[in-house]
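Okay, got some structures for you below.
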Structure P
Amino acid sequence: MTDRDERAFSLMDDAATISAITRRVPAERLRSIAFGDWSWLDLIGHVADTAELFAARLRRIVDENEPALPNIDTDGWVAERRASRNPIECARKVKEQHLRIVQLLDTPGAVTRTGVHSIHGRVDGGWIADYQLRHSREHTLELSKAFPPV
């Protein structure tokens, strides 16, 4: 199996797991506090937002020459978007953005083209995809433990 296949399967597996959780767990339960100040729905929304962010960064790396990639306050996004979160829409967004990452990785040179992150320095498309993959996997595992399949 190739790195591309591993990335694709992992990203799409996380999207499917989040989708399954949002379909079987009532929104009210997902809004209950999970840990700290975040609800489970906040966590799902966070995965959706970062999937969108990393897909956009990968698109920029593919389309632009050495784009600047500023650091983003994703905690601020959670607070801003909390009231409008819809679990099914968040799951759809994860699926769409993970698929977008997989498709962008098929662009010739996408894995090795670079951008400059304000904290991490020069990063390539493979690093961008892998960062989202690890991030998504970590949170999806937390969600899976909290809401295992029946």
Structure Q
Amino acid sequence: MSKPQIEEFRSLMKPVMDVISETGVTGELEGKLNATFPVDSEKFRTIERTCHDAIAAGWMCTQGGEGRRFGRIIEPSPDSRNLSVDVVDLTDIVGPHHRHPTGEVCMVMPVTKDAKFDGRGAGWCVNQPGSAHHPTVTDGRALVLYLLPEGKIEFTG
């Protein structure tokens, strides 16, 4: 992945990162993201389209294999409001159990119309600090972009 592609993606994500940084990973963040960047908004659709284009171009979701591809796009830094950004491409899978020491903010983008991530369709979901789960996609294929404060994630099994 080239530096211009990363910088363009970072610019695209900046308004989302700003909202997360200003609000914090709190109980109100999910509602605020869904209100500010709803599924039918230009920002949500542009991020979604960019992810699909980047996967097709071969610079996003470059690790893993059939049914579970992933990759970190942005490392936490002052420019990213200390958030990392990863994207996963999952098809009917229960992923590895992990913990979110500082929380996790997910943008769910179903590829298959009825696909769900942890039981949820398109939109934003927030996992509070200290939460844990097996990330699960059912009913098809979904892209999930997730932001981690300080880039922290602990795989537990």
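Read-outs: derived from the displayed coordinates by stated rules, not from any lab. Remember, it's a predicted structure, so these values are computed and weren't measured experimentally. Cβ atoms are built from the backbone, for glycine too; each structure is taken alone.
Structure above, values below:
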item: When distance in nm of label points 7 Å out along Cα→Cβ at positions 68 and 84 is computed for each of P, Q, the largest belongs to; result: P
item: Read-out mean count of other Cβ atoms within 10 Å over residues 44-51, computed value 17.0, structure in P, Q; result: Q
item: Comparison of P, Q by relative contact order in percent (Cα under 8 Å, 6 or more apart) - largest value held by; result: P
item: Which of P, Q leads on distance in nm of label points 7 Å out along Cα→Cβ at positions 4 and 132, largest value; result: Q
item: Structure (P, Q) behind the derived value 34, 23, 21 of Cα extents along the principal axes in Å, for residues 28-75 alone; result: Q
item: helix-only ellipticity at 222 nm (-39500 (n - 2.57) for each DSSP H run of 4 or more, over all residues; to 500) derived as -9500 - corresponding label from P, Q; result: Q
